[in-house]
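Novice: Several structures are given next for inspection.
Every read-out reported here was derived from the displayed coordinates using simple, explicitly stated rules and does not represent laboratory data. Owing to the predicted nature of the structure, the values given are computational and were not obtained by experimental measurement. Cβ atoms are built from the backbone, for glycine too; each structure is taken alone.
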Structure I
Amino acid sequence: MATLTDARRIVIKIGSALLVDRGSGDLRRDWLTALADDVAWLKSLGKDVALVSSGSIALGRGVLGLPGTDLSLEQSQAAAAVGQIRLARAYEEALAPHGITTGQVLVTLEDSTDRRRYLNSRATMAQLLGLGVVPIVNENDTIATDEIRYGDNDRLAAQVAVTVGADQLILLSDVDGFYSANPQTDPGAQHYPVVAHITPEMEQQAGDAGSGLSKGGMRTKLMAGRMATAAGCNMAITEGSVLHPLRGLYDGARATWFTAQDDPHVARKRWIAAMKPRGALTVDTGAARALKSGKSLLPAGVTAVTGPFGRGDPVAIEDEAGHKLGQGLSRYTSEEARVIRGHRSDQIEGLLGYPGRAALIHRDDMAL
């Protein structure tokens, strides 16, 4: 069974019902302070941490005096605009005493379905985590409409875990795991400590009802589990309303662990390798040798470009004899690649007229 001890990169999902008092609409500052202590402790163990947090609408509607339920789209977006700044400030103030810098990342469903935007999000998140920042991620409720919404932060958290290559996703919930029935109404409900495969029977057992201010129910958590484990990320559902829930999970608190079949990096490489390439990049002997040693593909090592392809599209990587070495996701269009091929990365801005990324294909977006 997976544990927090094994984790290297952790995504933690926090629901509105945990963060915002249901009666007053105020932030639960004591709980947030305890969570910040847990995050600081995890980082002291050398782990990367990203938080996916609800709460902006719940905080904003209290400030605006809006009703607790049945908000229109426009009211929800207005509440999000007011609440989001308060939510970000609350995390900043909670984590700053530990010397931790926070960053706000707002996304929509389109950011994961559009490959170019997905790669941009991935690169930004990777840079933040590499700098020791704790990203605070939320759906961009101020602009998202139904067509571009996740609609719940369970699946958003799973997508973030996939995007950043996390090996563990923690869903802090109002229950201590997945049950065969609602444990609040059925005393005979069976708790699942470990789930190796999500079965149709489990999906039937999952209810739809969320609690209080939250939108997600157990069904969305199972959907998140499918997404995360398929990408090589273990997932846990555990009781989050207690103080120090992460330290409790580390010490063996009751939870349901959904186990991944592969390492997240292996799963991602397999996904990239399965794509149909849109074009090809021919590389010289030095670049081919560098790729085999784990380096990214820089423009200087590219001798020819076959296209057309866009940013984020899969392209084959070939040596000068035409042998395929692998493939990856291009950070440039075919037109841009033709302009910068054979040149050093510090020349890209001068050649294109705008700054660009140093690598044409980053090693994390490549399968050899």
Structure II
Amino acid sequence: MVSKAPSFWWTRASWYAFALWPISLIYGRIASRRMARSARPSVAVPVLCVGNFTVGGAGKTPTALAIARAAREKGLTPGFLSRGYGGRLVGPVVVDPQSHGAADVGDEPLLLARETLTVIARNRLEGANMLVAQGCDLIIMDDGFQSARLTIDFALVVIDSVRGIGNGHLVPSGPLRAPLAEQIRQMSALLKVGDGTGADPLVRRTARAGKPLRVARLVARPDPEIEGQRVLAFAGIADPQKFYRTVVSIGGEIAVERSFPDHHAFNDEELADLLREADAKNLQLVTTAKDAVRLAGRPGAAKTLLDRLRVVEVDMVFDDPHAPWLMIEDAIAHCRKRVLREKRGSGPV
């Protein structure tokens, strides 16, 4: 999967997109067949998948964390299931933030593991079975909406309200991971994040398809060490501009921006450059939680920088505070029906 999305993906379709269209056509047919696969293996507990239509960040990880917290408040034992993108371990393995680094399991699983039990596995079924064996009664799957070979009971698709689906073309012409019609058909609900208008055409299309809409926003936690300070903000995420807007929203004055590809593995030279520039201009270093976990456990410049960093923590706040639990309830109800049918020999639903 592409780690740095080309800029033309997020603007009106250009000749670049149309030149790549034949490749996108082949990619789309493969992705559509994969998604349309009816017979997927299953587990006996609900599986709630948090995915997105496009390559790049839309807020999946904060959404997954919010759903896990809602589940725990109701007495459930949720567990996260991730592919472990960017890590070397194949799994299945339980993520331990004390012994694993981002190079082992990927950055997002390390964030998820701070909340509750997290398993990474290239084979999602094996990972799901490990979570069940560990006592989880709800599996929250981080990503995998288009490709996971596992039955999903509720598929929540997250969309950024500013970027939307970009130029609306399939990879590599655009950011879509699979044909939009197939994705809408298989999703259970759409979550629009933020107050922008870039996703409005998609919202109208999903409404016509009879799919419910949830609305939320990312809210940064206040930090007096950032408020009113001149900062050097750096980020290796899919949409660094979103992070920079967040820094400004909590009172930071951004003097320098440094953007890197999504899931970027910072080398010592890059980190030393950040430190030197911050020192030379008397700036506070700030970054995202996902970037910070990639520095944890590393010596030298990484440790020095991590000790001086302010990390901007964000929470996904739903307009309807009951929405996470309502989606969990839908996943539980679908699972019960599915398990009953499977016991009767009718196969998965």
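Novice: If you work out FRET efficiency 1/(1 + (r/R0)^6) of positions 87 and 199 (r between Cβ atoms, R0 = 35 Å, to 0.05) for I, II, which one comes out largest?
Specialist: Values: I: 0.45; II: 0.70.
Of structures I, II, the maximum of FRET efficiency 1/(1 + (r/R0)^6) of positions 87 and 199 (r between Cβ atoms, R0 = 35 Å, to 0.05) occurs in II.
Novice: Any idea which of I, II comes out highest on relative contact order in percent (Cα under 8 Å, 6 or more apart)?
Specialist: Structure II comes out on top.
Novice: Taking Cα Rg over 2.2 N^0.38 Å as the quantity of interest, name the structure among I, II where it is greatest. Intermediate results must be reported in sequence, preceding the final value.
Specialist: Details: I: 1.07; II: 1.00.
Going through I, II one by one, Cα Rg over 2.2 N^0.38 Å peaks for structure I.
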